[in-house]
Structure 1
């Protein structure tokens, strides 16, 4: 039977942690699901964020579908194609990255990429790793190739390297450079913050529009060797490296 509160037995886990570890979504998104009434425990809608369940006894459903705890951890690297959304539940019925990556386990994307942004996307059912990768304190580096609607000038680059105000704080790129033989129309930019449309907004601050954005690297993982829309499982070494990056031991 679902319960609320902090001082309960060790067999009980928070509903958001259970949904995260089962590969449904992140803990933050799980809280949103609970608040919006999309989660049932033993047939009853729960809206208490502190709800705890017994995984071995309680029946959990999200949007009417049963959720089973995942014991096999899966780590997938996708070279995300254009026009695929990174949400697991899209109200408009658009193609999702989960339609591209078809595995038996229930995985979900770590973070989000805009529908028209391509490149590296990690999908997993390792909820703890996903939570840490997305947490601001770990400052996980993301590297993008941005194609611009006009050449980036040296003085504009110098200005961006000093930082631009976005959402009330100064955003300073970790790296910013013009790609060879691009005449200033293609740049590489590395950032660690996760603000919405961050790269596009950085260039909008100097009245430059990003025509296309491709994420080349995330947490040290690149899409080298993967065609657009292609995916593969991470190697054991890659899993260990990514988990170490956010202070997690190898599972």
Structure 2
């Protein structure tokens, strides 16, 4: 699979006078690093804004200083401490497997810490660690001050509860089941092609921006090459619309 077929698919979108929407989310931010700097440099060169999911309880002050000077990132709230509270043998989750009151307490603290650190640079968008959250907690998010929710896979509906917009991620360049290795570039291009075709076949599916998911802690030359190719193919194509996190969530 080559990137040329992705371009050809976007050409079809252009002929149909439609636009494929994209956005970029990067998870697990807590401190500055060379990997984070390299990722933000890629975003700057391609004029794309990353939704940086920051772990409130593990946030280092120097990251706040770096992001204050950066135009390439908008801050999202990555739970509270990114700690696993799942029962033994169950899928990892922080915002689940406990009483809703405990989850809400963590969410309130996470939002408060994020707001105190970043002010208006923080978007009131929750990214639950491991992309999992108890349904009962979702219903309470607007009352806590959240206006957006982002997890994984195509959303069921744009607004899971009144006052909350959901915009997920759909394409991860890391293979977590095989030792966190970078997926083959041809595989990524093929996945992107299939996801674009799936959206083009039904207009309702295309209403959700296609989310690129990265984890800068695992940034390396192979990952950077794939992300750069992804951006080169889509960034300046007339049928591709790249959102900032704020515009993706209508904020």
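A value of 2.1 for distance in nm of label points 7 Å out along Cα→Cβ at positions 167 and 191, calculated from one of 1, 2, originates in structure 2. Source structure of the calculated read-out (mean count of other Cβ atoms within 10 Å over residues 15-22, 23.5) within 1, 2: 1.
Which of 1, 2 yields 0.30 for FRET efficiency 1/(1 + (r/R0)^6) of positions 39 and 223 (r between Cβ atoms, R0 = 30 Å, to 0.05), as computed?
So the calculation was done on 1.
Here Cα extents along the principal axes in Å has been calculated and equals 63, 39, 38, so which of 1, 2 was it run on? It would help to have the intermediate numbers written out before the result.
Numbers: 1: 63, 39, 38; 2: 50, 38, 38.
So the calculation was done on 1.
Here FRET efficiency 1/(1 + (r/R0)^6) of positions 87 and 207 (r between Cβ atoms, R0 = 35 Å, to 0.05) is compared for structures 1, 2. The highest value is that of 1. Could you figure out which one of 1, 2 the value -5500 for helix-only ellipticity at 222 nm (-39500 (n - 2.57) for each DSSP H run of 4 or more, over all residues; to 500) was computed from? Computed on structure 1.
Taking distance in nm of label points 7 Å out along Cα→Cβ at positions 47 and 135 as the criterion, which structure among 1, 2 has the greatest value?
Numbers: 1: 3.0; 2: 4.4.
Across 1, 2, distance in nm of label points 7 Å out along Cα→Cβ at positions 47 and 135 peaks for 2.
Computing FRET efficiency 1/(1 + (r/R0)^6) of positions 63 and 175 (r between Cβ atoms, R0 = 41 Å, to 0.05) across structures 1, 2 gives 0.50 for structure 1. Comparing relative contact order in percent (Cα under 8 Å, 6 or more apart) across structures 1, 2, the highest value is found for 2.
Since every read-out is calculated from the coordinates, none of them should be taken as a lab result. None of these values were measured; they are calculated from a predicted model. Cβ atoms are built from the backbone, for glycine too; each structure is taken alone.
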